[in-house]
1. Comparing mean count of other Cβ atoms within 10 Å over residues 78-85 across structures P, Q, R, which is largest?
2. As an exercise: P(r) over Cα pairs in 5 Å bins from 0, in percent, for residues 6-53 alone, calculated from one structure in P, Q, R, equals 5, 16, 20, 22, 18, 11, 5, 2, 1. Which structure is it?
3. Given structures P, Q, R, which gives the highest value for distance in nm of label points 7 Å out along Cα→Cβ at positions 14 and 158?
4. Assuming 3.4 is distance in nm of label points 7 Å out along Cα→Cβ at positions 118 and 150 as calculated from a single structure, say which of P, Q, R it is.
5. Which structure, out of P, Q, R, was mean projected area of the Cα convex hull in nm², for residues 38-85 alone derived from, given a value of 3.3?
6. For the read-out relative contact order in percent (Cα under 8 Å, 6 or more apart), a value of 23 was computed from one structure; give its label from P, Q, R.
7. Thinking of P, Q, R, which structure, once distance in nm of label points 7 Å out along Cα→Cβ at positions 22 and 62 is computed, gives back 0.9?
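Every read-out reported here was derived from the displayed coordinates using simple, explicitly stated rules and does not represent laboratory data. Bear in mind that the values here come from a model prediction, so they are computed numbers and not experimental data. Cβ atoms are built from the backbone, for glycine too; each structure is taken alone.
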Structure P
Amino acid sequence: MSRRDLGPRPLTYPMPALLVGVYDAEGRPNLMTAAWGGICNSAPPCVSVSIRPSRWTHDPLLRRKAFTLGIPSAAMAAQADFAGITCGRTVDKFAAAGLTLCRSQRVDAPYAGECPIVLECRLLQHVELPSHTLMIGEICNVSALESCMDGDQPDIAKVDPLVYDAAGRRYYRLGGEVAKAYTAGLIHKQEQQQ
């Protein structure tokens, strides 16, 4: 198999498109799109997201010690992109993007009501890195739109999460199921033992 070296790059697949919600010092709501984030601990459940210190969201998040992570659907691609390329210092991104401003029930942070999944997070700690600050949040609550549920669990096909391709600078949606977790590997293991 032939491979090509691409050098050191911030690249993994898939990257989530996350809408980070915070209130600034005056209490104004803001959203910022981030792709560098994901689950980082199970007990307590925690998520991390990396934010540049120059971003308007950075200081309010540290000051209030609270944020939300909205998982936008693929249908929200234009709104998520807008939230990433527009500065919240001068623009009310909720109004400009046509998103419903909602107040978190568990933490002091806003979120877009249209997001199929929302994580409400309390800042647990932060790590200053050379170009970004890694924000680690304890997940205080996860809420899901009823339309995205399958019984007691969210259905990923109904959530239809927006994902980001950093190399191509494009948004995508996920494809269909390829295997059942904790089953496909067992079947493979049994076949190898025969």
Structure Q
Amino acid sequence: MSFELIATKREEIGTGASRRLRHAGKLPAVVYGGNKDAESVVLDHNPLYYALKNEAFHSDILNLVIDGQTQPVMLRDFQMHPYKQQILHIDFQRVDLNEKIHVKVQLHFINADESSAVKNQGVKISHVLTEVDVRALPNALPKFVEVDLGKIEAGQSVHLSDLKLPEGVEFTALGRGENATVALASAAAKEEPAA
């Protein structure tokens, strides 16, 4: 899925100008990186509000169209209003499609219910991590990383090195020599006999 965002350059800067934009249903944003100066832009609020609910939006390459000029970007940060359903500000980073980048992607845990340890021994599986940092060319970035728990046994754990990644994608932690635990199967607590 490819997201296209339409933006225009923002002339007025400052708190008052940002407040007026938000009141008009617009969203102030900034685009930075790529050996260019940071650029203040404005987008429509509602399409972005709903796009943020899509998991892929957070790790996908987005097409940002600023006054007719398209550039690939990634979502880097956003601020939400404390209690209103409103984004206050959003940051995008320009992306060079020929240069590897690192980004956090979600872990999808599958087949835990199929594990004989869970079905027959009452084992509890703890998800130690919910997202991981990966490094790849922008067009090779996975939307998520799958963690298959179908064969996990009591007392076992799943580490980063156990996970399969698409070709050209690597875990940044493994590159630093850190093989973090992703999931852990702890044996069910034994019931004490009644006295």
Structure R
Amino acid sequence: MILESIRREHGYMYRILGILEHELEELKIENPINYSLVKEIVDYLSVFADENHHPKENLLYQYYLDNFGYTEQVSKLLNDHSSLSEFTSAFSETVDMILNDAVIPQDIFITHLEAFICRVKTHLEMEDREVLPFLDKALASDDWQKLEVLWNGDKNDPLFGDTIADKYKQLAQRLKLMLKESI
């Protein structure tokens, strides 16, 4: 079901943001970090969100607005996806500059990384705490069935799906290591 799929994907994103938070803490104590890992995370969040996750949420949000009327929070989240995509793209360019040996002061990068983590988490938390529970209650089972028909199915997740894309191998290894450490 669409709602369960969205919630599962949010769980994946929170796990990935946890890695970014760890990298941020390392930077703050002036330890080196793996910028290519940061790039993989930002790329995954950008590509997967733009190609699969946000279109699914947009379908849900637009369906609600079309069939039940305007709700500020739902409308805000629908519009927030495009600005979040632009924000992610801008942060990705900053990471690319570092990987291409541009000199960016560490304090400036820390500020950008903090802003990126905060922006993504704020968006996810608004969806998880307010809008998704609201929609879960507001939509009837026949609405959810209509949405399932309208949604053409999830694409293979290049990190958490059956096959891990080569460009996310490092990130997948880091996630496995985190899982082992938490056991």
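1. On the way: P: 18.9; Q: 10.4; R: 15.6.
If we compare mean count of other Cβ atoms within 10 Å over residues 78-85 over P, Q, R, the biggest value is for P.
2. Details: P: 5, 16, 20, 22, 18, 11, 5, 2, 1; Q: 5, 20, 28, 23, 15, 8, 1; R: 5, 20, 27, 21, 13, 8, 4, 0.
Computed on structure P.
3. Details: P: 1.8; Q: 5.3; R: 2.5.
Of structures P, Q, R, the maximum of distance in nm of label points 7 Å out along Cα→Cβ at positions 14 and 158 occurs in Q.
4. Details: P: 2.4; Q: 1.2; R: 3.4.
It was calculated from structure R.
5. Details: P: 4.2; Q: 4.0; R: 3.3.
For mean projected area of the Cα convex hull in nm², for residues 38-85 alone, the value 3.3 is produced by structure R.
6. On the way: P: 23; Q: 18; R: 34.
For relative contact order in percent (Cα under 8 Å, 6 or more apart), the value 23 is produced by structure P.
7. Details: P: 0.9; Q: 1.7; R: 3.8.
Checking each candidate, the match is P.
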